[in-house]
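**Student:** Structures are listed in the sections that come next.
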Structure I
Amino acid sequence: MKVRLATYLRNWVSLVGAMIALISLFMIVFLFVVTVFLGKGGVYLGLVTYILLPGIMISGLILIPVGMILQARKERRLKRVEEPGWPRVDLNNPKHRNAFFTFSAFTAIFLLMSAVGSYKAFHFTETVQFCGKLCHTVMKPEYTAYQRSPHARVVCVECHVGPGADWYVRSKLSGLYQVYATLANSYPRPIPTPIKSLRPAREVCEQCHWPQKFYAYKLRLETHYLPDDKNTRWDIQLIMKIGAKHPALGLREGIHWHINPDVKIEYIATDKQREEIPWVRYTNLKTKETIVYQDKDNPLNPKEISKLEVRTMDCMDCHNRPSHDFQPPSKFINTAMTAGRIPTTLPNLKAVALDLCAKEYPSTQAALKAISDGINDYYKKNYPEIYAKKKALIAKAIKGLQGAFSHNIFPEMKVRWSVHPNNLGHLESKGCFRCHNGTHVSDKGRVIGRDCNLCHTIIAQGKPGKMEEAPIDGALEFKHPVDIDEEWKESFCNDCHTGLNP
């Protein structure tokens, strides 16, 4: 049977569109089979199969009627055909009937494939690989930190999008600009924390974490190494007051009292990262008692208060780096030493490692080379005997520090601990001291205290084998590993601890 194309299909635009659509369709089916039945694939193959090729196929399909319209106009302009009326479909006419059923069959197949493709595309854009690997340079810091976080098995969209169609649409619209910024190489470095565009924590975090199910006290062990000749180890054991002393008392006291359902804590921040908080309001929802605290060193006037956002405190105000925590060198070096990835027997290694991590490098490759050269040069110059006899140990130190560095500092994106402060604590950033600094006072003289024992008590501290221990149900006064007299009582930890201290 001889196949004849409709008159208006006999033009190059329609024919090119048909070829593009058919080739794209074949490639989609082929790659779909490869992905589903052969188990082959990856983030970029998914991008091509479910997003790029369908877009090209639809473009080809659009060209077919465009070419027909252009051809029809050409025919009318050359007076080759009469002005057409409304199209007529006569199913008693074999040509019309064949064309109708052919069109219907192809339309049904196309709609079915579109439905399957849309479903696959939707799930593909919801995967961790799509979020973290597609733009591997841009999102490498966040993806790397996420993989090593407690939420490594929680899909990105569970927190960044959450349930609900409105937030899904909002996230995809935001994603369009992100795609443009990536292609145009105009994205910021580092990527800012999306503080304002995140869903409320009670809509996301509390899908898994119940406020009513917090545990009581928790034992926390910390190991530090001093930057001295022996890399002296200093341990500290704390009882963290997560909730009340007894679980039956719930959130009546302890750290998580701040989100007690009977209490409402509001604050005003004067900076984008919410690190400067000069105004706090406490409301007892049962008794209706309200207390307003103002930072006496930086008070707000009524006009400023009326213009600034009053935010209700939630999980994210303290747990602001739940999955993307970029640790400071002081912490990730301590961790690597404790785990044995960095040896503690090389003299002054902690000090050398801190100095190398303090510098800013143009790229990760340059940083890793500087770490290797720096450690080798130091021991070659200052400890030639160790350099000659313990090269394997030095190589282990280099590898351990390079690994720890590459998991927390990303020169290409200008990501380091100082640009993304972690408010869970008060050592390298203000954290708790944003409010608990002793200067927030009410009009009746009540003060938001800065007593260490409000959140934790120290039960042991010191060098291993020579630990000072508290009596049962007792607490120790903090003892600074390095003698700085009483200065630690007068200043805040982060005034000295910049991430490059023990």
Structure II
Amino acid sequence: MSIPLPNPLLPGFNPDPSIVRVDGVYYLTTSTFEYLPGLPVYRSTDFQTWTQIGNVASRPEQLGIGDVPTHLGVYAPTLRHHDGLFHLIVTILGGRGCVVFTAEDPAGEWSDGTVIQGLQGIDPDLAWDADGTAFLTYSGVVATEDGGQRGAILQVSVDLATGTILDEPRELWSGTGLKFPEAPHLYQRGSSWYLLIAEGGTERGHAVSIARGDSPRGPFEGAPTNPVLSARSTSRPIQNTGHADIVELPDGGDGMVLLGMRPLGRGQAYSILGRETFATRVDWVDGWPVVEPVELRPRPSEVVFRDDFAAESFDPGWLAVRRTPAEVASRSADELVLTADRGDLDGRHPAFLGRRQNGVSSDVSVEVDVSQGTGGLSVRFDEQHHFDLEAEGTPTGNRLTARVRLAGLQQTWTAELPAGPLLLRLASSPQEQVFPGDVAEAMTFTAAPVGDPDDVVTVAEIDGRYLSAEVVVSFTGRVVGPFCSAGTATFRRFEQRATDSSEKDLS
């Protein structure tokens, strides 16, 4: 019996998914761009419940993204298993280039990585034929007759041990003519080879197309029903569907994991969580895939994460910007200590530690002591787009500032509380407006003295829709957590609560 697939499969900032099934267990990874650790590894035995077991890039030198511009970094990995070894191939734009990492255990530790020398392209894929030849298929460009360039899916054979390309790039297929043919994945099914790609761009025109051939080297012929999946020009609650990978499901059928976005409101204009991972089913008819539309099935239960900072190491879900959490923060005596050593949240190296916002309704809180500096809670898309609740110790108490930062524009609200540790809270949820079908996001910034929860001050109430993928034009998503902007700030008892259950009625 087919079990309904939860959607989103992985909520929040989890784009460009790639998946592999090994001995009945699923492993899935996604893009991370300028964040470290990079390339999370999620594990599931039932395709329903997923747990992050580690990260491929846990060491800064594996990626080389210490100074990459915003939205460069770790792009579109492919995760595969061959000859008893897990392989992850990825493009690190502005960093080391195209790199292959390997591990016997996907929870880590992963290798330092082998650079594929001279590869000019993105979205690399790995596949092997029966002779063990490794094929690296990727998105690149080729010259046109008029002296210009166009996008194409290219392929080379490669020696993975040395990173040496063994032949000249060959063009396999370029899709149906939509823009940006990319995200190739190559599979053998029976005696045929299938080339799955994304095209149409990662915005509302995103689509999945497929071609078939007798050899991994081609030639390939496109399916007569291409694109086989797209939400373009529809009012489906999940848009931007594409960048897919195919895997066998627990019931023996095939499924597809892919990225998508959940835009809010009557005009489907604001996707507050960015690009997430979704799943759908695939049937095969006359040798071609028939893909079901991606249905919204949010999990009804609340997801809660707590960290009292007592453990010696960081939970694998913590992220920092261009540095690892251990480079940004220290943990001791049930406290997290952040020191503003390289600039504030507007810079490339903030003293910020965050977690993916993983529900359309979110409630995050933390205790902070700012007697030695300035710090608070932030929900971040990038350097120019973040909403903050900041506390600063003064001779007379604590000054609180709520700040909205959007593309050079800024607005602030202030409040005062007595000296001493504070409980800071950022709560947000979609709210239906007077006009039918219109949805805003109510975001509230509050603070209270620790030990006196009734003395709550609401610093600001704003509409959070503008901290969205469409406004930021971002490949990432919301990441929320503590920061320090001056001196040293000390944090205790972080809690994150999230749910998607209300979204079904508001999309």
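**Student:** Out of I, II, choose the structure whose coordinates give FRET efficiency 1/(1 + (r/R0)^6) of positions 76 and 460 (r between Cβ atoms, R0 = 35 Å, to 0.05) equal to 0.00 when calculated.
**Tutor:** Values: I: 0.00; II: 0.40.
Label of the originating structure: I.
**Student:** Moving to a separate point now. Which one of I, II has helix-only ellipticity at 222 nm (-39500 (n - 2.57) for each DSSP H run of 4 or more, over all residues; to 500), as calculated from the coordinates, equal to -13000? If you can, show how the numbers build up before the last one.
**Tutor:** Numbers: I: -13000; II: 0.
Attributed to the structure labelled I.
**Student:** Among the shown structures I, II, from which was the value 15.2, 52 of Rg and Dmax of the Cα atoms in Å, for residues 12-147 alone calculated?
**Tutor:** Working: I: 21.0, 69; II: 15.2, 52.
Here the read-out was taken from II.
**Student:** Just checking, which of I, II has the largest value of Rg/Rh (Cα atoms, Kirkwood Rh)? If you can, show how the numbers build up before the last one.
**Tutor:** Numbers: I: 1.13; II: 0.98.
Result for Rg/Rh (Cα atoms, Kirkwood Rh) over I, II: largest is I.
**Student:** Ranked on distance in nm of label points 7 Å out along Cα→Cβ at positions 108 and 260, which label among I, II comes first with the largest value? Present the calculation step by step, with values, prior to reporting the outcome.
**Tutor:** Working: I: 6.6; II: 3.1.
Evaluating distance in nm of label points 7 Å out along Cα→Cβ at positions 108 and 260 on every structure, the highest lands on I.
Bear in mind these aren't lab numbers, they're just calculated from the coordinates by the rules spelled out. What you see is a predicted model, and the numbers here were worked out from it, not measured in a lab. Cβ atoms are built from the backbone, for glycine too; each structure is taken alone.
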